[in-house]
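Heads up, there are several structures right after this.
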Structure 1
Amino acid sequence: MSEWLFDLGNTRLKWAPLAADGQPGAVAAAAHAEGADGWARLPAGEAAWVASVASADATAALLQALGERHPRVHRVRTLPRLGRLRIAYADPQALGVDRFLALLDASEQARPALVVGVGTALTLDLLDADGRHHGGRIAPSPELMRQALHARAAQLPATGGAYVDFAATTADALASGCTGAALALIAQALSDARARLGSEVELRLHGGGGAALRPHLPAHVWVPDAVLRGIAHWRRRLLD
């Protein structure tokens, strides 16, 4: 029996088979912009496990496409607690399912972690060694900062440039400022996390924009498939 894991974000859909070890296999992706053409190459199987932070219309379109290919389609949602994880939000549904699933994956490691996701937004969530979520922070990602600046001042390029200490071109200044803002927020959050927990805290990074930050970050664990891994844990915990 083949089962598949699906992570629908604000700009991309990622999917992977559930491997024999209970973890995601090779990951594939399609942009929302691909529309029906992208959905047409979705795999078929016995069951689909779906997490979505996208719009209601995009989510409905994906669920319909998967329903044509899978006898069982399961919608993955944020829960107040699952396994070792206990979230801080009084209203569980107010915590994005992508953040919840990345925390769920981190909670399986049984050590303090700052879980940072870099997608449309930059999200930071603190988890202690007992699996208790201490809350988090949300900010624009570097890519979204660039887009917002370009939208308000079209002469400022939306892409390009490189991160440097002090830039001598506008493109480099924009790249350095937006990337630097994200790095500073992560550094401050790490410092605050250590002070709150009184211990070292592992930095765990995921999301499509994370790769660009990696060269400038301190020691960290790169988990590009954190949400898909969280879906696999969600499935296992619910079926246990």
Structure 2
Amino acid sequence: MTARLALIRRHPIKSVGGEGLDAVTLAPARRLPGDREWAVLTEAGERHALASQTDGQPDRWLPKSCFLRGVSSLPLQAIEGGWQDGLLVLRHPQAGQISIDPETDGPALIDWLRPLWPAHAPAPTRLVRGAAIWTDQKWPWISILSLDSLADLESRTGRSLGPRRWRGNLWIDGAGPWAERDWIGRVIRIGGVELRVTDHVGRCDATSADTTTGQRDGDMVETLDRLYGHTDFGIFAEVVTGGEIRIGDEVTP
């Protein structure tokens, strides 16, 4: 069976929502355009941001501990949505819906998110768009996940998990369960784009949330370790030769 690109996912705000794309143009040594372009700083993260900012915006990459993340508040995992008619439209089963222009409506987003954030944790402060895309890794990597591996995991756990909880960029179908784990160090092709596979994606407790409800539905890190002897799901890759990729493109390891 020929492996194909099945899903393209982008998350305009780190840990807050996500959307599907039919196609995207990738550039060498760059992340997925528009992915994690914005992030919500916390009180704890402000110290790092204030030490390195220009015109009120961070001017360099900051570690994930500076921002709101699903691992610290599982209800965030149930937010979905993306760009519609020039606005970010976000939905949550308890918080309802909000439409914002991230350039001007950061305070409104903070107010909307605050009830989803634990009272004991450093509070959200502001929405920032910095010099770097706010992925967890400092390097310009894109995540690639496998629907075959997901199907194997779902079969072994006896329940539907779905793609959203993993917050990956590119999903492939047809390579076989866990085949991607053997691609570290290889250059693979998606359509006419070449990517060098760099590392496994290690997982945290954010993946333990049901993305429909935002409630814990198990311990996914423990489950991966128990079933497979590791806590990885997916791989990272760096774009070598850029170009447009579309859903349905052939994937050649």
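Since every read-out is calculated from the coordinates, none of them should be taken as a lab result. Because the structure is a prediction, the values reported are computed rather than measured. Cβ atoms are built from the backbone, for glycine too; each structure is taken alone.
A value of -11000 was derived for helix-only ellipticity at 222 nm (-39500 (n - 2.57) for each DSSP H run of 4 or more, over all residues; to 500); which structure in 1, 2 was it taken from? Source structure for this number: 1. Given a value of 1.43 for Cα Rg over 2.2 N^0.38 Å, for residues 62-173 alone, point me to the structure among 1, 2 it was derived from. Traced to structure 1.
Given that mean count of other Cβ atoms within 10 Å over residues 46-53, derived from a single structure, equals 14.4, which label among 1, 2 identifies that structure? Matching structure: 2.
Work out the source of 28 here, i.e. which of 1, 2 gives that when relative contact order in percent (Cα under 8 Å, 6 or more apart) is computed. Of the structures listed, the value fits 2.
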